[in-house]
Every structure is written in structure tokens, then in C-alpha cells.
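What follows is a set of structures for review.
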Structure P
Amino acid sequence: MDTNKIKILILGVDGMIGHKIYQSLSKTESNLILTSRKAKESLPFDFDNVTLLKLDICKEDLNVFLENYMPKIIINCIGVTTRRLDKLEINEVEYINSTFPKLLAAWAEETNNKLIHFSTDCVFNGKDGYYTEESLPDATDIYGSTKAAGEIKDQKNTLTIRTSMIGREIFNFTELLEWIFSNNLKAINGYKNAIYSGVTTLWMGELIKKIIFDKINLSGIYNISSTPISKYDLITKIKSYFNLNIEIIENTEYNTNKTLNSEKFQSKTGIKTPSWDEMLSALIKDCLENSKIYKSY
């Protein structure tokens with residue numbers, strides 16, 4: 001490896017966002033260090049010119065690990081999502097979602113390196129909507145409350161990106177897009193009063209690359225969101241773009257609005273989130289180009 005290249009550690013390269021960030025950064029002049037709980041042979045990538053490490057963060061001495069590799073930038077893509085809570089004990093969820101990010105942030109502060117960490121719109125209960133960075137997290141469920149406890153807002157070397165994402169998965173297949181695909185030829189509920197402002201993992205991967213290599217200096221919490229859309233309308237768009245044969249039943253009984261206000265991020269960077277049509281158009285193209293690594297639908 002070229003020691004003059006910036007050393008970037010991606011924690012959780014096998015996850016929904018981790019693998020898209022890897023694909024984006026693999027096209028750059030950087031020294032990539034990747035971690036996964038999976039064996040290298042099970043990962044559908046060519047890992048030439050990168051360092052791939054099998055890592056269980058619940059068992060590893062974090063400071064020793066970081067001192068061994070000394071990354072300039074850490075991107076934490078590890079987290080327990082709401083659909084995988086039943087796979088772990090509560091103390092493990094608390095460590096991964098709450099304690100681990102703070103340990104990373106403390107190390108970044110002590111060594112003057114950078115941490116990029118992902119939080120979620122689920123830190124809010126969804127009663128109000130259009131939440132800003134100053135809105136107080138009020139989720140009471142395990143996922144939302146543990147992610148809220150893991151947000152880092154007051155350290156100059158840590159950027160916490162509060163967002164929500166949809167995208168393809170290479171393992172687990174538990175999140176929204178894979179759930180929709182798994183219900184092809186079936187009927188599903190589309191919630192008209194569930195309002196969403198997420199982005200695609202494809203776009204987020206490119207955004208992370210831009211933040212790093214354009215040297216956009218951000219710290220604290222920044223919301224990153226799209227134009228709000230109902231889950232019913234989003235699923236309808238996904239059905240159209242991916243040519244799915246799904247019956248979408250309009251449901252108005254469930255009400256939630258966890259939309260995020262990202263004016264602070266747009267004002268600071270000048271970056272505007274693409275429309276849903278732009279993001280989904282790019283996503284279908286990416287899925288076709290990467291058909292060998294994704295499950296067919």
C-alpha cells in the first residue's frame with residue numbers, strides 16, 4: 001500500500017451502507033481498511049489493494065485495534081437496526097448503538113483523527129415531523145433510544161449524520177427495499193400517513209466520498225434528508241422503477257412523521273439531495289451493474 005494515501009477505516013463493510021461506501025471509495029486514491037464479521041470468502045467483492053479484517057467489536061480491544069492501524073478517517077457503518085433487535089441481547093444492542101460510537105469519538109478526539117458516524121430519524125417518535133438538529137430525541141423504543149444515546153454532537157473531530165436510508169443488501173435482507181422485493185407477486189400495505197425523508201445508500205456513498213475528498217469540514221450532528229414522501233407513494237415509485245408485480249393496499253390507519261429538516265447541511269455545504277425519481281433511477285442502474293452481488297427479485 002502507498003503510505004502517502006489517506007488511510008480510511010470502514011467498519012461494517014458487509015452492511016447495507018458499508019458496502020456502498022466501500023464501492024464509492026474504492027475508486028479513489030486511498031488506503032482502505034475494511035472490517036466485517038464475515039469471512040472474506042463469503043463477501044462478493046474483489047478486495048485487491050485493501051486490508052480486510054474479520055472483526056467482532058464486542059470482543060475486540062478497540063483502542064489496541066485502532067492504534068495498530070491508525071486510520072485518519074473512521075466511517076462507522078456498524079449498528080443494530082430495529083428489524084434485527086431479536087438477534088442480540090439488550091446489553092449488546094446498547095454497546096453497539098450507544099457505547100461503541102462514543103469510544104470511537106473519544107479515540108478520534110485524542111489522536112486528532114476523524115470519525116463519521118450514522119444516526120437515524122428513529123431517534124424521534126414521529127409525532128411532529130420536520131425535526132431539526134436542535135430537536136430533542138424522544139424515542140422510547142430500544143432502537144431509537146440506543147441510537148440517540150450514541151449521537152455525538154459536541155466533539156470537533158466527529159460528524160454524526162442523522163438520516164434514514166434505503167438500499168440493496170448482500171446479507172440479512174431485512175430492510176425496506178429487500179422486504180418489498182421479497183413480496184413480489186403479493187399484496188402489501190402502503191402507509192399513506194407514514195411520511196419519510198430518507199435517501200438511497202448509493203447516493204449516501206457518493207456523498208461520503210465528496211465530504212472526504214472535497215475536504216468539507218463538518219462536525220456535530222447534521223440531518224441529511226430528501227423531499228418528504230409517504231411510504232405508499234415511495235413503494236409505488238419503487239414498484240414502477242423495478243417493474244414489480246405487487247398489489248399496494250393504501251392504508252391510512254398508521255400515522256408517523258419522522259421527516260428531518262436538512263437546511264443546516266444544505267446551507268453549510270451547498271449540497272442538495274436529489275429527487276426521489278433521480279435517486280431511484282440511479283439505484284436501478286446500479287442494481288443492474290452490480291447484479292452479481294445482489295439477490296435477484
Structure Q
Amino acid sequence: MKLKSFLKLVEIQTKIASMFPFIFATLFSLYRYGSLNLQNLGLMFVSLLFFDMTTTTINNYMDYKKAVDHDYRDNHNIIGMDSIPVNTVRFIIFFMLAIAMAAGILLTINTGWIVLILGVISFFLGIFYTFGPIPISRMPLGEILSGFMMGFVIVYIAVYIHAPSMAVISVKEAQLFLRLDLRETISIAMISAPFVFIISNLMLANNICDLEQDIKNDRFLLPYYVGVKNSLLIFRLSYYGAYLFIIASVVFRILPYFSLLSLLSFPIIQKHIRMFEAKQIKAETFVLSVKNLTILSAGYIIALVPGLLF
């Protein structure tokens with residue numbers, strides 16, 4: 001298999017969706033705790049990247065295997081388009097999963113039970129997002145779950161690996177104890193909320209554009225149940241929610257005042273929202289949600305940098 005086909009199979013261009021929360025959380029850890037563990041940073045990066053590529057490959061594999069529409073399977077799914085042998089796809093899945101798990105185990109050894117528990121949950125949900133008799137991706141939960149796992153869980157773990165004292169699990173006399181810094185957990189939930197919203201919107205936009213194709217392939221997702229009109233309303237309000245949480249995080253002094261600079265992206269995001277509401281065609285307007293994710297996330301990250309310097 002050619003490198004170009006591999007990169008298409010893992011949809012390398014979409015990995016930025018998981019890297020943005022990871023980068024932001026790393027900078028936030030430096031800002032709030034003045035802590036950075038380079039070894040843990042490297043291990044999480046490898047585990048996150050390879051697991052993200054694994055789940056994407058599983059998604060493409062399962063879509064190919066379960067496709068009812070032969071035109072989609074042969075001319076739209078990368079496995080059929082590039083005639084990639086199914087056995088090769090399976091090998092790639094297990095190989096990448098092994099790398100992700102190995103890095104995750106090493107990270108757990110360095111940090112403790114919290115990473116193990118959250119990692120196991122993430123791996124389980126990631127794999128069964130598209131795998132199994134009733135995969136999550138074929139239910140009206142995919143957008144919410146994707147946003148939560150990639151928006152909140154990645155941020156939480158990426159902060160925790162540098163500041164493990166904010167949550168501790170211990171075993172004493174056959175009893176399991178969890179000591180959780182509630183204030184810090186709420187703070188992380190607030191700063192991660194923008195990522196939860198914009199990543200969920202990326203999935204929602206994709207599902208709105210693919211509504212007819214999904215119905216043909218027996219995939220009944222959120223837009224099918226609530227309708228396109230309501231889906232577009234959720235799409236709009238989610239971006240507004242992202243900005244409101246940025247403002248709230250500054251008001252409660254979780255983020256520096258410089259983070260308000262990220263609000264400068266609002267007019268561009270608003271313009272893209274209106275363009276997508278006017279036309280929902282995958283080849284033409286889905287890219288608007290990708291641009292929104294990039295612009296809002298990059299602005300959110302860049303606006304945090306001055307807080308590290310001043």
C-alpha cells in the first residue's frame with residue numbers, strides 16, 4: 001500500500017481535531033501549574049495520535065464492510081477506491097492499536113490509576129464507536145460522545161500528566177479511595193467546553209451533509225431524528241456556547257484576560273455559520289466546519305500564550 005493511500009485511510013488531515021485540545025491543555029498546564037513533563041508529553045502524543053488513526057481506520061473498515069450502497073463502497077470509501085486489501089487494513093489496525101496501547105501503558109506507569117481508567121474507557125469507546133453489532137457511530141450519540149471524549153477527556157488527561165496531584169486513586173485494606181480536586185476538575189471542564197462544542201459540531205456538520213447517504217446505509221444519526229432545521233440550530237448555538245465558556249473562564253480567573261482575544265474570530269465563525277445554513281453540501285460547505293474548528297481552536301491556543309509570558 002502506498003503512503004498516500006495510508007494517509008487517506010487514517011484521514012491524517014482530521015488528526016488536528018485531537019491535537020488542538022492536546023496542545024491547549026499542555027499550555028494550560030504550564031500557565032496554571034508551571035509544570036511540564038516532557039516524557040509524559042511524548043508518550044501521550046504517540047498514544048493519542050496512533051489511537052486516533054486506529055479508530056478512523058476502524059471506521060472506514062466497518063463502513064466498507066457494512067455498506068449497502070455499492071457505489072459508496074467502491075467509489076467513495078477509501079478502501080474500495082484505492083483497492084486496499086482487507087487483510088492489510090486489519091493488520092494496520094492491530095499494529096497501530098498495539099503502538100497506542102504500549103505508549104498508554106508506559107504513561108500509566110509514570111502517572112497512575114487515573115490515566116489507566118480514563119485510557120481504558122477511551123480505548124473501549126473509541127473501538128466500539130464503529131465496531132460491534134450496534135456501533136455508537138450508527139446511533140444519535142456520536143456527536144456528543146466525540147465532543148466529550150476529544151474535547152474534555154483529552155484535555156483532562158493532558159493536564160493531569162503534568163499535575164497528577166489534582167486526582168489520586170489509592171487502595172487501602174481492600175478499599176478503593178478517590179481524592180479529587182473538585183475545583184480544578186470544574187476548571188478543566190470549563191476550559192475544555194469550547195473544544196467539546198466545536199468538535200461535536202464537526203461531526204454534526206458531517207452527518208448533516210451525509211444524511212441521505214447515511215439513511216441508504218442504515219445509519220440513523222442525530223440529523224435523522226431531529227431534522228436538518230433543528231440540527232442547524234444546534235450547530236449555531238454550539239459555537240455560541242464555545243465563546244460563552246471562554247468568557248466565563250476568564251471571568252472566573254481560570255484563564256488570563258488575554259484569552260478574550262480569541263473572541264476576535266467570532267465574525268469569521270458567524271459568517272461560516274450562515275454559509276453552512278444556506279447550503280449543506282459535503283464537497284462545498286463541510287470544509288466550513290473544519291475551518292471553524294481550526295480558526296477557533298488556533299485562536300484559543302494563541303490567545304493563551306501571552307498569559308505564559310506576562
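None of the figures in this text is laboratory data; all of them are computed from the coordinates on show. A quick note: this is a predicted structure, and the numbers were derived from the prediction, not measured. Cβ atoms are built from the backbone, for glycine too; each structure is taken alone.
Looking just at mean projected area of the Cα convex hull in nm², for residues 25-112 alone, which of the labels P, Q belongs to the structure with the highest value?
That would be structure Q.
Given a value of 23.0 for mean count of other Cβ atoms within 10 Å over residues 49-56, calculated from one of P, Q, which structure does it belong to?
Of the structures listed, the value fits Q.
Thinking only about mean count of other Cβ atoms within 10 Å over residues 17-24, which of P, Q has the largest value?
Biggest value here belongs to P.
Of the structures labelled P, Q, one was used to calculate Cα extents along the principal axes in Å, for residues 65-224 alone, giving 58, 33, 27. Name it.
For Cα extents along the principal axes in Å, for residues 65-224 alone, the value 58, 33, 27 is produced by structure Q.
I have -24000 for helix-only ellipticity at 222 nm (-39500 (n - 2.57) for each DSSP H run of 4 or more, over all residues; to 500), calculated from one of the structures P, Q. Which structure is it?
Q
Comparing P, Q, where is mean count of other Cβ atoms within 10 Å over residues 73-80 highest?
Largest calculated value belongs to P.
Who wins on Rg/Rh (Cα atoms, Kirkwood Rh) among P, Q, i.e. which is largest?
Evaluating Rg/Rh (Cα atoms, Kirkwood Rh) on every structure, the highest lands on Q.
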